Structure P
Amino acid sequence: MRAGVFQCDGSSLTQAERLTRLADVLKHGELDLVVCPELFMSGYNVGEKIPSFAEPLDGPFSKSVGDLARATKTAIVYGYPERAGDKLYNSALCLGPDGRVLANHRKLLHPPGFEARYFSGGKGPTLFQFHGVSCAILICYDAEFPEAVRAVADAGAKIVLVPTALIERWPSVAYQMMPTRAFENGVWLVYANHAGEENGARYLGASCIISPDGADRARAGKEEELIGAELDFDSVKLARARLPYLTEVSRILESLKPS
């Protein structure tokens, strides 16, 4: 499977401009799957405008992305503010290459800041099958918890897709924490950040595709770009056989109990 990240410049683009830029890069990417950043549809640091951008899972933006997925034969994951009844969620939707919904993940926890004023928290892991491979979606802060990535790996995920909105203040998350999450679970991890500056928030960029041994297979710089890598799943088997962290958890917990 060839996976990619569209690290979009987050500087106050309209929804139409975001779609146009994504369409432009997908013309040349020849990808099976591409991941866009957290709240790609609306922009992340847009303050009180968040509720006005929100739409249901099958809203107009979703339909446009579905058309693009069909035209390019590419599965697309993107973040958006989801309206469901009287609640808003910070969500990430995956549309398959036929334009149909494969999965919709609602962010589980919100970090200190504006998100908790607008968004309700999601419940449970989100897994789906693509090209015969079990995939999971987590959003930004979700993946910073070892327990969250371990839970989806335990549930069978071999790929963890993570739309994010990481600012320059937290480079260790992109450069140390995400490779560690991939390494300690023997999974591919696809981490999709914004680039540029948005209403005073300067994004780190540094989107990445990390292999199950914790190594960078692709890493973006600070500017808008598309990165891609071939994901092979023998590497998941090899990583988990060499360092069987997933199956040894119960033994290490038992050994840590006071005698």
Structure Q
Amino acid sequence: MTPPNTATADNLVIDWGNTSLKVGWFTGSTLRKTQRYQAIDELLTELPARPPMPVIVSSTSRSADEIKANLNGGKHTMLVLDSQMPVPIAKAYDTPQTLGADRVAAAVGATTLFPDQMCLVLDLGTCLTADFVDSGSVFRGGLISPGLRMRFRAMHEQTARLPLITFGADEGESNQSWPVLTARNTRQAMESGVVNGLLFELNGIMETYRREHPGTVVLLCGGDAPYFESRLKGPIFAVPDLVLIGLNRILRYNVENVQADTPDVNA
């Protein structure tokens, strides 16, 4: 079934993660609808019925060849975000070929929403990434740290007796209370160490950037972001669709400017 309000969409953007696909339909710079698919086949059943449109795919878990093999563009113009694709930001990064597509897309999304401002992007997914973009739209780098589930899994796999704990999005945010700092059993101690530890890490990162770069705008995204959003030291901007916004900006940049050989437009 075709999702409502997408029949006239100009662009389709796909963030292909480790376990699912998050898809956005855009008209110009306006996000009309988002949808999550558990498998690529679910999306493929919808594409033939849609009018021709540019499509961009970003994935940190699959190669460009695999993406193209699964998503045969057909009537759609298909682009796969990689290190060689032109993007509307500069990269002051020693190894741009290893820079994850999701990190690039989120950084572009930040500069789209907050042009000419310093931005710190905190993405709470499989890994925590914290990336800094300066006021000249230059990606300056950042850090990568284990995410919530990765921390729980590491304790379980690297020890003989600690259990595997699921938390946050896996268990349902509404069903769990925030872990106490001084836990009184092993399970609670693991929850406290991981969840409070990640909170302290996030607040420490933000505090350091704000001290070294006053005026920095902090943007929060990623699957585990809702669990931490209300406990972070503000101000912050929670933008769940930041990667999709960045992908759409990159798609428009390529279709409208690079391929057409026209000057860039800020939109």
Structure R
Amino acid sequence: MFKIGAFAKMSGVTVKTLRHYDEIGLLKPAQVDEESGYRYYTAEQLLTIRRIAGFKEQGLTLEMIRPLLNGPVSLTQAESTLLEKRKELEQKIDEARRQLADIDKRLGQISNHNAGERGFSLRRVEPVLIASVREELPKGQICLLLDELKKYLTLRGLEPYHETTIIWHRKADCNDEPSDIEVAFPIPKPFPESGRVKIRQLSGIDLAASYIHECNPYQDECKASEVLRGWIMGHGYRALDTIPVREIYLTSDKDIYGQLRMAEVIIPVERV
């Protein structure tokens, strides 16, 4: 017979683990001294320790191991336990594969963003089918519109995590004053509207000035529009105020690492 400390050294498990096994009925001491409370174990119980270690290597929990040690267990019952664990492991593998694919996708997006051109340009903007929500509210509450639209699209099996477009029909000078704001996501095909969510073709723009930059979505104000207007004036163009300014988030919420996201400001222009 061995005291718990000596048996712990022999078995390669801690005294704390042996006490836990005793408490949950997984491995009871061969004898407990009634006066001192000391636990004693036999050499034969090393086999039980080795069996527990083997089952744990298969990924079985202590709850799953207990009946395999202590009760009359048929091979059918053992097979059922192992099949249950196998199914659980397969699900974890599938989830890990999904996560790896997601990580690879985001690594590719980071690489593309790093290689992408930043700065000013003139370009044509193609029309696109969008789902959108429009409301007059302070700038700081755009996130509420975005959240509403994302939930609506998610319920219809769409993943609204790609480019997000903010259309400024009217932009207030003060952050606390309401602006006329429309938030939109591109969609592959039409589907029924709701009272709030509209489906429409967002018109193209024959000539627009573009400014691709990094901005902080947590800041109240991005100066990109003002910077772009300065560039427009300096290059012999003028903004067409009859067509709303667009702001496109090129980096989705899930792809923001740190506090900066890639964004593009688009202002319709004409040659002076």
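Given a value of 28, 21, 18 for semi-axes √(5λ) of the Cα gyration tensor in Å, calculated from one of P, Q, R, which structure does it belong to? Considering all the candidates, the number was obtained from P.
As an exercise: distance in nm of label points 7 Å out along Cα→Cβ at positions 10 and 138, calculated from one structure in P, Q, R, equals 7.3. Which structure is it? Traced to structure R.
Each reported figure results from applying straightforward, stated rules to the coordinates on display, with no laboratory input. This is a predicted model, so every value here is computed, not measured. Cβ atoms are built from the backbone, for glycine too; each structure is taken alone.
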